[in-house]
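Take a look at these structures.
Read the figures in this text as sums done on the coordinates, not as results from a lab. Quick caveat, the model's predicted, so the values are computed rather than measured.
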Structure P
Amino acid sequence: MGELLHEHILQHRIEDLMEDLYTLADQGRTGIDEVTRLARVEDVPGTLRTMARDGLVELTDSEARLTEKGMQAAREIVRRHRLGETLFSQLFDLEEEEAEKTACEFEHILSPQVTTSVCTYLGHPPVCPHGKSIPKGKCCDTFRLEMEPLVKRLSDLRLGESGAIVFMAPDSKSRLARLSGLGVVPGGLLRLVQKRPSVVVEVGQTTLALDPGIADEIFVKRAEG
């Protein structure tokens, strides 16, 4: 029993460190000193040695880099975590700290099949609530949905239908700022009035005309009633 518990704890530690290595590598931080200082797990040197033995990481005197095998595994962990953040914070309205804590548990227990179902249910979100990219799965590439997603693009609403904005994924920060200035923000409510030639929505007492490309960057969940 004690041995099984130790293996369970070690596996969680390895998965957490893979996630940290993936995130730090995105920031150009691969130095062992930085990884040891910034990683969330205990016994980073020992965990890195175990990962190197398992072919998940390459170690030099100064750097720790995920191998191709480790990178693939890390992408799946990060994908599950960021999907979990989206699910718990945007749809279940959990506070940020609680959503993060729950997502940390979520990432260790989700099977590939359930991960695909969650991603489909959310409408294949490109980013998490913190604006970080969610690694794509096969379901994101095919878009062959077996259920209607709870979260969909603004332009996929029916005419006259209202939706609450879950997240936005504009190409630029300036576009995000312009939309925010118009009252188009996560949590805001809007109603689809027209789809062509431009997408027209009502936000409060204001009517806005949006380019179809911009409307495709706004993701909403249907508002009850």
Structure Q
Amino acid sequence: MQVPRHVAIIMDGNGRWARQRRRPRLEGHRAGLRAIRRVLEAADELGIPVLSLYAFSTENWTRPRAEVQGLMRLFSETIDREIDELDERGIQVRVRGRREGLSRALQRKIDAAEARTARHTRRVVNLLINYGGRAEVVDAVRRLVEAGVPAADVDEAAISRNLYNPDLPDPELVIRTAGEQRISNFLIWESAYSEFHYTETLWPDFGMDDLRHAIEAFEQRERRFGGLAPGRASGGGA
């Protein structure tokens, strides 16, 4: 099996999962966080070096206050519960997004988790919290401006070096659960040439079989990166 170096997942469907079971939305989010552990184990077994997970977007702050507060509590509890095992399994934890939007207590836990696992290089789990693809590009440009980089020197390479994870490979495969077919402001720069896989499976039900199926579908793709397929003559059209 040709395993992508970097798989990114838009975790969608927690609310629908809860609604189908007539449970509060927060129970769906709790089930979704349990799914993260299951998928991390699957990624480890399949040998995926980098796994990025879209946990909370910059737009999610518009959700009901109680839901947002509950999610932040769940993030904090999950770090407390999982950090020992992640460290023991040699998984480096990264949390990317705009930290200033998070509580000081959660920021401290994130900082501690990242510092504790920073020495690990075999596997990386990259959690996107208070993240937006457009915000990431804006922040990269702001860094360049603050550094006094001349406009003539601002190119794709300069922006890429100032993104949140400049040392990680771009995602080769982006998966979205729950049947939606849009990127929702997720890694819009890094996923320029990613392969996309959409599944009807709700995120809390996503597991090894779903991940394996997505990778098998990825293996069938012909990745051109804007070029021609082998043996195809040049001409108009894509």
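If you line up P, Q by relative contact order in percent (Cα under 8 Å, 6 or more apart), the top spot, with the largest value, goes to Q.
In this comparison of P, Q, the computed figure 56, 46, 36 for Cα extents along the principal axes in Å is attributed to Q.
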